[in-house]
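Some structures to go through are shown next.
Values quoted throughout were computed directly from the atomic coordinates according to the rules given, and no laboratory measurement underlies them. Being a predicted model, the structure only gives us computed values, none of them experimental. Cβ atoms are built from the backbone, for glycine too; each structure is taken alone.
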Structure I
C-alpha cells in the first residue's frame, strides 16, 4: 500500500490516566528537513508504562498527544533539503534532539538542553521526524540488525549514559537494584560492554533468574534491607559494591542504595521517582564514607551512536528483552498488562 493511496492511519492517542485510544488520524505532512517513516516496530518502555499509569510526563508528553517513542522503520518520504536519507532506507531515530546552542549544550550536557525537542508518535503506522531530529539524531540501521534490535537504541543509550556517569571501570562490582527492562539492559551492558562483575537485585525470583540468564554473576532478593546489605557485603569482601544503580524509581530503593555501596563508591539514582517525592539520606554516612551520588536523565546524540554500536556488535540484543509481539490494535491491553505485571512481558514489540 503506497502512502499516496491513503490519507489516514491508525495511531495511539494518550488522553490521560490509563486512557490510550487507537484512532484514525491523518498521515502527517512533512516539511523541509523532515522525514515520514513507516513504523515497522515500536517497543513498549517502562517510561511509557509510567506515563500510561500517571497520564502524563512532565517533560516528554502532555495529553492529548500521540504516544510512543522507541521505534525503527522505513523512510517513505523526505522533505526538501534532506540530503542524507532517501526513501526505502531502514532507519532508527532517537526521541529527542538538543539545540547545541544553549548554556547546557555548550557545557557538554545536551540531555539538559533548555530547548530539548521531544518527539512522540511511535505507536502508529507512520511517524513524522522533525528536522532537528533528522539532522542530529537519526541513523541508518546496520545491515546486521533487525528492527527490534534497532528499536532498543534509545533506552539502551540512557543506560550507556548512566554507566558513563557512574565512574565505572572494568572489573568493578556493580549492584543493580531493579530488573525491569532498563535494569536488564544495565546487566547486559555492564557485563559484556564494560567488563564489570554484576550483582542483580530485585523483589521477585523470576526477575533475578532473568538477570542471571543475561549475564549477572550473582542475584539477590530485596527482602529485608539489613539482610540484603549483609548478603551483598559477603559477596564483596565486606566492602559493598563499587557502584550501585537504582533503577526502580522508589524512595526506599534510593535509601537502600546507600547501604549497599562501599566507602568511596558511587550511587546512581537512575530511577525517576514520582514528582514531589522526598528521600532521607544519612548525611554522616555520605560524608565520612565519601560516597558520590549521581542521577542520570535521558541521553545525548553521542550516547545514541554508542548504543547503536553496542547493538551492532552484539553486546546487547532484543532476543530475550523483547519477549512478546502484538499488533497495534492490542496496545491498550498490552500497556494495561505491563502496568499490572500480567503475562510475563518484559518489552513488547508493537507491529503496526
Structure II
C-alpha cells in the first residue's frame, strides 16, 4: 500500500496545532468528526464528557465490511498534557519537533494521524476489509476518564489496537499493571512551636517516618511504588496538625499489588500508632491489569502485519497504564502498538517522519491481513 507521506505529515501538523486538553477537546472532536464523516464512516459521539464536566465526548465511528473477517477497532486519545497550547511544529531533517516552548503532542496526535491516513489509503486502494471501528477518546491523560465512561455495548469490535506508546514500531504491549492510589491524611496536634512544642504532635514527622519505612521505587520486575506529593503545616511557628501524602502502587501481578499496598498502609498505621495518633487512608482503584497471550488473534494478526511490512514484532509488558487497561477490563481484548515518538510529555518531544509512515503502514497491513 502506498502511504501519502505529504498528506500524512500535513495531517499530523494540523492535529498538533489544535489545542486539546482533558475536558477541552471540543475543537479537535469537531475536526475529527468531519474527517471521519468524509471518509464514509458512521460517526457518533457519546456523553462521556459529562462525567468530567468536559466539552466533548468520545467519538465512535464505524465502517461496515465483510462479515467473514473480524471487526477491528483502532483507538487513540484526543487530549494532551501541558504545556500544549499554541504548539508550533518544526520539520527538520525528517524529524518533527515543537519550537521548544511546548510539547509536540505526538502523544497522541501521531496515533490519530496514522489511523486517518490508513483509512484513506484503504478506501483509495479498494482494499477488501472487515468491519472497522475507530474510537477517539477524551481525557486519557486526565485519568483514562473517556475510556472509563465508554459504553462497551456500543462497540462491535472483536478486538482492538490502541496507538499510544513510545515503544518502537513493532512493539505490541500485551501486559500492563493494575494501579492503585493511596491518599494518607496523618493527624497530629497543633501547638505553639516556640512556646509549648511538647504539647503538640507533629503530623509532618509522623508522615515522614511512615514514608521512610515504606519500600518504594522498583520493588521487583513487576511492581513499583512511589510517594509523590506531601503537604502539611500552616506556618513555622505552629506544630502541624495534619499532613497529607499521595502515593501510588502498580504491579503486573494483582497479588503483588495487594502485598505492596498492604505494606504501605501498615507503615502509615504503625507510624501513627507510635505517636498515639491516627491516619485516614483512602484507597482508589485507577485501572486493572491485563495480560493477552501471544496466541490470541489480536497479537497473531499484529505480528503477521508487522512481518508483512518488514518489521520485527515484539510482545512486551509496560509499567504504565492506558485506555487499553480499561477496555480489557470491560471485556474487549486490546493491545497497545508502539509509535516510537521520543521524550513524550516534555518540550523535547519529537516524532520521526519515517516512524509516522511506518506505523501507518502497520495499520493498513493489519486491515489488509485480517
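For the reader, a short list of remarks on this structure follows.
- Source structure (of I, II) for relative contact order in percent (Cα under 8 Å, 6 or more apart), computed value 18: I
- Source structure (of I, II) for helix-only ellipticity at 222 nm (-39500 (n - 2.57) for each DSSP H run of 4 or more, over all residues; to 500), computed value -10000: II
- Answer label among I, II for the case where P(r) over Cα pairs in 20 Å bins from 0, in percent, calculated from the coordinates, equals 30, 57, 12, 0: I
- Which entry (I, II) yields the derived value 32, 19, 15 for semi-axes √(5λ) of the Cα gyration tensor in Å, for residues 102-229 alone: I
- Origin of the value 0.40, where FRET efficiency 1/(1 + (r/R0)^6) of positions 38 and 62 (r between Cβ atoms, R0 = 25 Å, to 0.05) was derived from one of I, II: I
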